[in-house]
Each structure stands twice: as C-alpha cells, then as structure tokens.
Structure P
Amino acid sequence: MTGFALGAEQEEWCGQLRALAADRLRPLADKGEPGRVNRPLLAALGELGLLERVFTSGALELCLLRESLAYGCTEAETALALQGLGAHPVLASGTPEQRARWLPQVRAGRAVAAFALSEPGAGSDAAALALEAVPEGGAGRSGAEGAPAAAAAGGGWRLSGEKCWISNAPEADFYTVFARTGEGPAAKGVTAFLVPADRPGLSGEPLDMLSPHPIGRLTFDGVPVGPQDLLGQPGGGFRVAMDTLNRFRPSVGAFAVGMARAALDATLAHTAARRAFGGVLGDLQAVGHRVAEMATRTEAARLLVYAAAGAYDAGSPDVPRRSAMAKLLATETAQYVVDHAVQLHGAIALQRGHLLEHLYREVRAPRIYEGASEVQRTIIAKELYR
C-alpha cells in the first residue's frame, strides 16, 4: 500500500467481502432475533474463515475486513468484532491450556466470547473498576499485606460485584473479566481473568438497548477464580485491556467508515435518480455540495483509520494517539454522513427495513463504546502533551 491507496489485490478482496456480506451473511442476519446472539451467523463466519482472520490478520487487514463487512451487513461485522474483542486477551495473554480450550471454538463460531470491562460506575473511566477479587480466606479488597501474591500462588480469589453494558452478555460462553486485586492504586491494582459462563455464582440479565446484539448485566456473587484463570499477571489487567483496545480502536473506526460509505453510496444513487424541481436532486447545488462534504469527510476518516492501523502494524510508539484519533474522527464522521443521508432521502429513509433506518440506529453506539468520543479527545491531548 502506497500513500494509503489500496493495491489491486486488497481492492479485490474487499469487493469479495462486500459481496459475501450481502449475499451470504445478510440473509442469516435477517433471520436473527434482535438482542440475541445469532449463532448461525457466527457459525457461517467460522466456516468462511473470517473469524480466523481476526486473530491472524494485522491491524490494517482487520480494518479492511471490518469495513467491508459493515458495508454489506453490520450484524456480521459486529458479531465478528465481538469475538475478537472478547478472545484477543486469551490469544495475547492466556496460558497454553486456555488457548487450547477456547480459541479453536471461537474461531469456528461455536463459542461466544465477551469483553467484560465496563461497570455501573466505571464505563469510560476503566481505572475506576470496583469489581472485587477477594483472596480466598481474605477479609476484603485491601486484605492483609501480600494477600494478592498469596492468592496467585495458592487458593485464588472470589469475584464480587457487577459488570454492566457487556456485549454478548448474558449469552456468552466465557468472559474476559477485569477485577480489582489491589496490587496498587487505580489501574495498577486490576487483574484480568478468563471466567467461563457456567462458573458458580455468575449470573446475568439482558438489558433492553438500542442494539441488534445482546448487551447485558453480569452479577458476580463470590465467583471462584484461581491462578489457572489468570490472563497475564496479577496487577497487569489494565495493560491487557489497553493492549486489546489499542488493537481494536482503529478497526472500530473502520466499522464506522463502512457504514459511512454504504450511506454515501445510497445517497449518490438516490440523488442521481430522484426527480425534483425539473431535474434530479443531484443537480441542486445545495444537494451536490452536501454530498461532496459527506464524501470528503468519509475519505479523510478512511485515510486516518488506515494510517492508525499501519502505525500499529509497524510497532509505532504513537499508536494510542493515532488509534484515538482514528476512532474519534471515523465515528463522528459516520454519524454526520448517515444523518445527512437520511435528510437527503426524506421520509422513505425512516421506513422500517430501509438501509438508512438501519444505519441510523447502528451508527450511534460506536461514539460511546470502547471509549466515548470525549475519552478519545482526552487520550489525544495527553499524548500530545506527553
């Protein structure tokens, strides 16, 4: 790739993915029940080898995959991305036993993964987690001095508290869970665990959200976890979380770019054909200028997403800043483009089942999850002043 223009093979692959999303995955998505895990769709993603690509692709290829699927089937894109988000910590920080147990099932679309970070009082402020990991035999979060190390060496912990707004909950088969073990203050005292859904004391309930996939609340009532459930080291959970988010944030931007491009293409087709005022809508300067602005912003977002992914693949030290910029610009741009696409289509775009009615519902959430736009601006500012 030169100057962030895709090569012929990349363009061909993206075209194949868009066609696959529309022809093979869209029908499966349409048969799914809103707010429930679509397991036939996940199985198809596994059979087509697309879930495997989530774990073997570089960041740029992951962006192309998510953008292309989002163009033709946002539900397929989201299902794929959530598998990656929930299982990437296992790939990056799990034990050989954990990887062997779960990753083949995730890649095949047979096991559903979830990333359980957010809490009722700790959404964007991930360092403020309150879910307690109390050492077995300990008295509480603070416990006795050296209790976390003793737990790691021996009996383990009991998880107590809540997680909220967790994608794929309560239907996931396992959760990457971040809890406070107390090795240090704030982010330094967080540990990551792999918690199977059938672990005693773990329960969940769905939340009625503006989302086609399940989002739920998890309750941990003394859920037992041991050294064999650790993802990384005690006290190293915040790094596990941030490494995962830094990898996926540019591709959240790619998801947004895919939606923006779908909305833009629909708008071009509509305004070129819709007759009004003695011509077509596209002849009106106000319409043409608005479409030009939509196209320019979409292209700028696409280039920034690709640049952030390229920086990640190159091991650049400025990945946090670039990832935050890419997610910020792309998700805000997608909101702008979809909103103006609806305006230029008029009332038909609000009809249930219309592409833009669907995109209008889908496009709002990415400005919040994996770090709201305000959090991305804070990250960018901190990195600039560092």
Structure Q
Amino acid sequence: MYFVDRRDAGRQLADLLKHLRRADPVVLAVARGGVPVAAEVAEALDAPLEICHVSASSHTPFADEQPLDVDGRTVIVVDEGLVTGATARAACRVARDSGAARVILALPIAAYDKTPRLYDVADELICIHAPQDFVSVADAYAQLPKVPDAQIIELMEAAAKRAYQSAADDIVAEHANVSGRPGAAEGSRAQVPSGDSTRLPGVLAVPQNPVGAVVFAYGSGTGTAGARNRYVAQYLHSHGMATLLLDLLTEPSAIDRRTVFDIGLLGRRLADASAWLRGQPGLGRLPLGYFGAAAGAAAAVWAAAEPGADVAAMVLLSGRPDLAGSRRLASVAAPTLLIAGARDAAVLDLNRRAKLRMRCANQLLVVPGADNRFDDPRSLAVAVRLAEDWFTTCLSTARGPAGEKVR
C-alpha cells in the first residue's frame, strides 16, 4: 500500500502541485472518491473546488445543476486513482468542453500502461506512483471507506468558505489601495434643500467622466459621518460613479423615533435631493441610482416609486424596504438588488417578503456570516462589490452609445 487514506494521498499530491498555485487553477474532483483527495489539493493551492460526476457505466459526464466556471482557466482534474482511465478521460473532457485553457490530470496512483493513453485529453499528467502491476485502487490505501454525502457536503462547504474569505480579502485590499491614494474621494460638503425648508447635510464626490450618480439614503442622521457609508461611497467613486452622501434627518430630528420611521418624509427628502443633484453642473443627464440602508431602504423605495422618478438602479443593504408598503414596492420600476446578512434572520425574512411584492427586475443576495450591521470587513467588502457590480451593469445599460442617457 502507498497511502494511509485519501487525505494522506491528497497531501502528498499537493506537494507535487505547489508550482501550479501561481496559475490560479480550479481543482476538479472526480466524484466520489476523488473529492477528499482533491479537497486537500484545493486547500494547499488556495484554489476553488468543483465536482465532476461521471457515470460508472457509460463513462460520460452527468449534467451538473450548474456549468463549471472554468473558461480560460487551468483545471486540475483529481481522482483517487486510475486503473482503466475511463472516468479520468471523461472528467478531462468535461473540463475541456467547459472552456478550460489547460487541463492537468493529477493522480496519487495510476496503472503504468494506462497513463500514455490520456495525453489526448490532458495537457499534462502528474502522478505520484505508476506501478506496472496495479489492478485495484483499494490496494493502494490502508483505509478506503465509502465517501458519504455528508462528508462531500462538509468538504465542499469548507472549500466555498475559503474561497469566500479569499475573495473578500482581495476586495478589502483593493479598497485599501484605492482609499489610500492621494486624492481619494473626499468630496465637497453641501447643504441640500428639501421641500419642507430643511437643508440636509451632504457630501458630493464626482470622478472624471462618471458613468452615473448614486444617492445614499440613510434615515439615522449618520449618512455623511458613518465610516461604513464613506467606505461604500469611496469604492463606488473609484469605479466611476458620482456619489452623494446624505443625511435625510438633521441631528435634532434623528433622535425622534417617530421621525426616523416617517418613510413619507424621508422619501420626499430623497426625491428633493435627487432633483438638486440633477441640477448640478455635468450631472443632470447621468443615470441615477439609490443606495439605501436601514429605514433609508424604505425611503429609496418610496422615492423610486414616485411618478417620473427615473431611477435606473437601487441597492438596498440590510434594509427595511417593507416599511415603504406593498403599493410602493409594486410600483418600483428600477432594477433592485437586496443584500442581507445570513446571520440577520429577521431582516432577511422581511427582504424575502418585500422581494415577492416587487414587480421590477430584482434579486436578493445573502452574504455568509454577516449580521445586520455588516461590521465584519470581509462581509462588508463582499456586499460593496455586489453593489458595485449591480450599479455598473444597470447604470451603463441606461446610457446610450455616445454616453447620453437613454430616455
């Protein structure tokens, strides 16, 4: 025997594959036995893990629920061992048909006389042992129990968590680089007039050649002062969007709970701020987006549902859009992204209900590990990237070929 168990085989195999870490690979496990082996490889290479199901009878791939996201990538196909080569061949074909630029077949052990026949489907073959008398994978392991569904689920969830954390770290680092540059969006302070004669504190930041403008709706009076709000605004600004941070409530009224949840008042003030923004030089014809949080999410819904609002996109982060009421939710035309934290069961449920009442294009995305405040930098970074993607897509779509807004 050559290996204690599949994890031992995976660790040994990972040692031979460390040079591929720079290739940003995807590890493709041949189910079932290949999953524990591939999980060790994926962890060592800090690579995403996918599963390929192949039929034992026909050796053709089953149709997965979602296609593999490997277009243009290096794919490392991993199995627990190879005797005939049929399943490995099928898995390599799946990778190739899914658009992989390079396919590498990696095995702890394989029959010596079968390996040369795989170079027509794999660009490279990496194998620890290739004995001439190899006839059974079970002979290579001291322990080779069946792999239950629960173990596969656990391994895939662990891989997904690593990928999520890695992606979030990249976004945090990206924003740190942007916000740390000289001239990063600080914006200019403004007093935004509203129809009820209140002047609302705001901060307006405009990049060169903006693709759109995003107004931030917060009902708590901390819109311009909150570190989270500035973080989101700076990130959107760095991706070509003008941003208006806005306090919908002045400090005295922000402590009155009746005013905090007066959605009509907040919504009207947001609509007034939008009209003011469109009157600023160079911003009048830009597609408009709303970013709402907490009660500000309801204010964004209220304002976007107004006749002639002409809002091109909305993102509602850990918000209470339900407070705007069913009629307003149903009247919104702007494509809307709702983002909620997985650990905030109450708000998540309210967002699900609000989504059902909306007739516009909409999507609800749940951020793992996040609570209602999104205090964890990784969770907030993921949410901000989701918001940026949504605004970039929707605001760009709302512009004509020459940069003019489509009306």
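All of the numbers you see were taken from the coordinates with simple rules; none came from a lab. Owing to the predicted nature of the structure, the values given are computational and were not obtained by experimental measurement. Cβ atoms are built from the backbone, for glycine too; each structure is taken alone.
For which of the structures P, Q does the calculation of relative contact order in percent (Cα under 8 Å, 6 or more apart) return 16? Write out the running numbers ahead of the final one.
Numbers: P: 16; Q: 10.
Label of the source structure: P.
To test your reading of the models, identify which of P, Q gives 6.2 for distance in nm of label points 7 Å out along Cα→Cβ at positions 128 and 200 when calculated. Don't skip to the end; give the middle numbers.
Numbers: P: 3.5; Q: 6.2.
Of the options listed, only Q reproduces it.
Give the label, chosen from P, Q, of the structure having the highest value of FRET efficiency 1/(1 + (r/R0)^6) of positions 136 and 232 (r between Cβ atoms, R0 = 41 Å, to 0.05). Display every interim value, and only then the final one.
Working: P: 1.00; Q: 0.10.
The structure with the largest value is P.
Once Kirkwood radius over Cα pairs in Å is calculated for all of P, Q, which comes out largest? If you can, show how the numbers build up before the last one.
Working: P: 21.6; Q: 23.9.
When Kirkwood radius over Cα pairs in Å is computed for each of P, Q, structure Q gives the biggest number.
Have a look at P, Q and say which one yields 3.1 for distance in nm of label points 7 Å out along Cα→Cβ at positions 16 and 192, as calculated. Please report the intermediate quantities before stating the final value.
Values: P: 3.1; Q: 6.1.
Working through the options, I get structure P.
Given a computed value of 3.6 for distance in nm of label points 7 Å out along Cα→Cβ at positions 72 and 240, which structure among P, Q does it belong to?
Working: P: 3.6; Q: 1.7.
Derived from P, not from the others.
One of P, Q was used to compute helix-only ellipticity at 222 nm (-39500 (n - 2.57) for each DSSP H run of 4 or more, over all residues; to 500), and the answer was -17500. Which one was it?
Details: P: -17500; Q: -12000.
Of the structures listed, the value fits P.
When you work out mean count of other Cβ atoms within 10 Å over residues 32-39 for each of the structures P, Q, which one comes out largest? Can you show the working numbers first?
On the way: P: 15.8; Q: 25.0.
That would be structure Q.
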